[in-house]
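Engineer: Just below sit the structures, each encoded as structure tokens.
Since every read-out is calculated from the coordinates, none of them should be taken as a lab result. Fair warning: this is a prediction, and the values are worked out from it, not measured in the lab. Cβ atoms are built from the backbone, for glycine too; each structure is taken alone.
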Structure 1
């Protein structure tokens, strides 16, 4: 582990500080590429205008015509938190804008797989729908869209994933309208917007179209900002890059949650997770609420998650949130068992010098396919290697197939690696897709060894010592005057996440004492620049030397009614 400090552009930090930003925040923002206070303006007026997203105008016209004709609309969702929030935003927003007949279908992870498939299109047609709207999927569903069109359905694809590629050529589905900032020709600046964000923009464009048609004016139009708590949750939970536009969406959602203005189910999730809505943070969205929604799609039926986000009844919201919490507890138990088994298998792959191979591939017949992605992420984090974890498919008639989920490290594009394996070993990959840092694939069980060999072959060629050295970027030393509870609260209220990392500081400290708590956490008494401070290193038991360089985040805990600063250790440079 190499702990390094980010560069802090002095001119940008000075400019922000002169504009009234707290000196510590000015340094943190400057280190993350912010150069002016305009980038920090959270006002909705600063959002990128909808007319810059390709297809929005056509989508608005299609939906406005459908509403005027009282057509039946059906949302085809996805089974993760982004897909669930996008579905809830679509249904709530369309109803607010006059759609009287809107329902949804969410694929089953095991039976249906990912995206719009021909059988799902048939189910939409059988439901009596006239218009099929995908959220957080559809851009690569060439057959599913073609089937829907052949059945006489109008198809609106809203997505944020990359399009399909056939023979190195991008191919788009034959939908009536496509809204996706990552489709060719779209100049929308926020390419990292989540699926729920795309759907929110569709609703903004639809409202403008209905306003132009005289359905309502600026004073009587529905207030779509009530949907922003859901937009914020889906954006953070999908771990998309928090560029300036995404940070505004998240900040606006957090603002409303803290004020108590949120759907009943969201309020129920805060209670079930034991988190405080008035003090809500991006951490709550990413690590407390998001996993509870995701658990439904992993182990049960995402309908539970969507219904939780749709209900306006407090009692029902609380009940659904408790159900999701129970499913998440089951998910954690399954994950814990799988993680231990997967680590044991992975460590058996080490060479005589206890060095892991360039890529890790793990399979056990007992693994649950709904949790393979989480386990792959855990192994990747611990071993710093591109990792795939496979489970036997639970889909009827496909028991001989393995479904794998992969996570990668910086410098190794996982989807491109799969593409190269597919070219070198034709027929081994039945299906695959994804991004640089996360991807999925399906293989025959008999081809596991070939896939493992092929992925390691690519990793051996692409990865070097620098890439394989784990690096943790931090914000450098923490000035003693910034070690204050009120500053901890200020930092927690800001929008941090993927691509806009939460503040992590690093420097050498003295370890005064250390002891294990709960058998798996290291409780520390430290001296930071000569002054005592408590620390905790969750999930680690290894003893630290008397003086060590630590990377840590700031937190505050309470003891006898007094709040004190505590260091949450992220890593040690040993």
Structure 2
């Protein structure tokens, strides 16, 4: 890990022979490229960590790059998460959901879908055609009242026993077949219904099925179906525009190409496409649970065998990383290459637009507040950290920190704080505690709190700003602080900085950016507070009951849905809950009976 004069890591690398690698960097620079010469001129010190295997070195190198974002490494600059369509097969009567998180929960996932509107359209279409259950309930007690969807015949009525599980699962399996790329089955089903309705001279119903056929055809077209021999794979391609470098990822799921995404990269002119793809692979798949069984690239990669072994270990099953030479995979790869050849200019324009926006917001900070953010060298986007406190009458008080890199959110850097030292609703002291803990973690060398921000924004006014500045001055850290103030309608009004309030209405760009930051940090704080308050309510409701621990409590809540329904249940119903016993059910009923007295 090479460091500059300020102790910041500027490059992370791995080597089988440290001696040879150091000689390569600090020997004669006459035959080295410009990137190495520039890096070496900034190195003041370096440290190293020894690993037992090359695999360990690869993993450690990737972890350090993602934590420290060194200036001279190839860096993945964005972090996108596209939605999946989930069929909740663990439920007795499964339903279709859109989700951005893939878990090992017995459900089946389809995607990802780069086109979010297409995912929503698919869910609506399948729910309408097969009249699938939309409500989250999976168990229905005697006397259950059906919802509106059942009343208007948009649900088949699993809640009132109108359909058996076998019949319902036939519809679920048909929906899964469509999501797997077998769209003809759905259109044939709809066409048969349409023809029967037309034969009965029920032209209104026939027209309805005609519209459903057209919608299904539209969805299939938006999915960009390409039938292969089946299976899941990603295609990773390097795209070089006139100004920028990009990686484009094509998703193939169940033998169907259903989307793509692009990533803007920070690279050096000396980096070869194969080097860039190698660096991208290890960073991109580190935090992903849905690594496909096959990854196609268009050229052999350095450390390709090692990266393939690492991907296999991360997936828990073999991952094939290879360059196809013939057949339909080769044809698919060539199609993807032709696609990105025409898209490179658009990717450049997109990256240019984001840079212009980042620069314009930075210029607005300088113009309005007199604050300079960012180093101005283009190596990394300037960093904004925003803080907010949330509580209910001083109870369950929490703090939240959100991060923006340039004008974009960086959700992986968000942090939550449970207030520990402040009693009651004291926002000033709570802000001071949160900011102190964040800065202390940085000072202690915690990579999760590095680097420091260029500017700190506080959800509040002059008092909140002064409270934050007291901590910064006490810790001898010079970072500008501004308060985000709202009008009487709780909309962002302006910024308080240096004891003066600045109206942002005449600067639309900074006004929108500040409003977005304020909304995001408030949302994040309130969401965390609600979770903590819910946990506190559960603790007060169920803690201390003999025989009822966290697992049984969660099982009861999962089955009955609320504490009120648990209280109303019989001993027999409680004892049938997974993990419960007769003795535990009696203890629970006795506790609630005593609490009523």
Structure 3
């Protein structure tokens, strides 16, 4: 069974005419539904009622997590070329409808066997979920330990991203060998050399700003006894999103957030008011169990890294510290040319701690927004379970909004971990903790930037900044000399002295979205120059290598969004 699961704002379809001899009769010729999970479904040979139930159960779980009230089952034969017979498929589809109706959601099903006209408005990213295959019992089979000669190599393969739009980050990632997903590690990223460069440059960028604002970087173990999560409250409010396992008589969990372990670092010694604010930064891997319907390339993964930070402050330092954070956010997003808006998210229904603390924290955040003249909207009930927050939506090059940065104010964890510092009067006081991430999930931000720039990253972020290509074999040695010189300058240069045609070499560099192509032939070799071709189509001849390097290195150092040539 193949299912393409979509989280939609609105869907409407209209029955045109039956296209099969076997079809389901329906009196409703036109249907409109808002806020729904849609299951575009191809029923394949060998599918069973168990297969159908598994697919519906996953969709129902996703809908419940996203608080979506409607589930649309939609027969969609185009996902497979191994379809079951119409009669058998209609029987299984009817069973799926019954399963959906038993779930408590409002189940809408498009009748089987019809030619339909349809229109869908999808939330957020164009695809909320890629196509995936369901096989009854597949999960149980994967837990078996087969003999070496019985290993099923069908699961040791790359996820299939075929059929996605050309502008999708997964398509661009595959074209430019940035990253891939493998079925043996569901929703976890395999970073290729090119993608890892982009990732590292983003981390380097954030670290530079953190150093300017006096952050101290830390790291903590990925695994902790669940006792830690009981203290922090994650067991009560976040258990369903945690990976847990038994070891001996104890239960351990992979950390979904850095906050609890950061509290332990603070708690490891005594603190004075003179040492606050204590600003920590951390780039550890996090692990969050997600229902499959929430997964979508780099946008939501189960292993992720945040440019995470926790700031321990005295209460009277909150105003000045929040002002610095808002400045931090603006500095980062200005670098990428991103517009952004702010949202103030208040106490959710599932929260911990007294309302008085929540009211105080919310008022502090709102005052910071007003004092710093930042427009915002209020999102009732959308705060974290431990505190209210300011979330930031950034707008990409085609106007789509992505939630990235967050600033969260927390009185709850300091209370639960019994954190304290010595005040000026010698008494003990509880610090307040500000949680913050500016890029947010680095995986998600790479996806946003990939689509924002359409893979044409600014030179400072580009995996390959310069491609040196030779016109002929005669110029190969000179091309290599130019390449070596650029490498000495610290530029990410690559060399192409293959026997392919010049047009092919240039076209290949353009397909890889390289900012600069340096073409060298007999004339350049004689004059000690290069011909510069930029990604935006401009050309300049007779450029000295040191002149080119100096200009582009300045562009890189300034993290400019524009090419210099």
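Engineer: Taking distance in nm of label points 7 Å out along Cα→Cβ at positions 208 and 456 for each of 1, 2, 3, which is largest?
Structural biologist: Numbers: 1: 5.4; 2: 6.1; 3: 2.3.
Top value of distance in nm of label points 7 Å out along Cα→Cβ at positions 208 and 456, among 1, 2, 3, belongs to structure 2.
Engineer: For mean projected area of the Cα convex hull in nm², which of the structures 1, 2, 3 scores highest? All intermediate terms of the calculation are to be shown ahead of the outcome.
Structural biologist: On the way: 1: 27.5; 2: 35.5; 3: 32.7.
Across 1, 2, 3, mean projected area of the Cα convex hull in nm² peaks for 2.
Engineer: Work out the source of -12000 here, i.e. which of 1, 2, 3 gives that when helix-only ellipticity at 222 nm (-39500 (n - 2.57) for each DSSP H run of 4 or more, over all residues; to 500) is computed. Before the final figure, lay out each step's value.
Structural biologist: Details: 1: -12000; 2: -15000; 3: -10000.
Value -12000 for helix-only ellipticity at 222 nm (-39500 (n - 2.57) for each DSSP H run of 4 or more, over all residues; to 500) corresponds to 1 out of 1, 2, 3.
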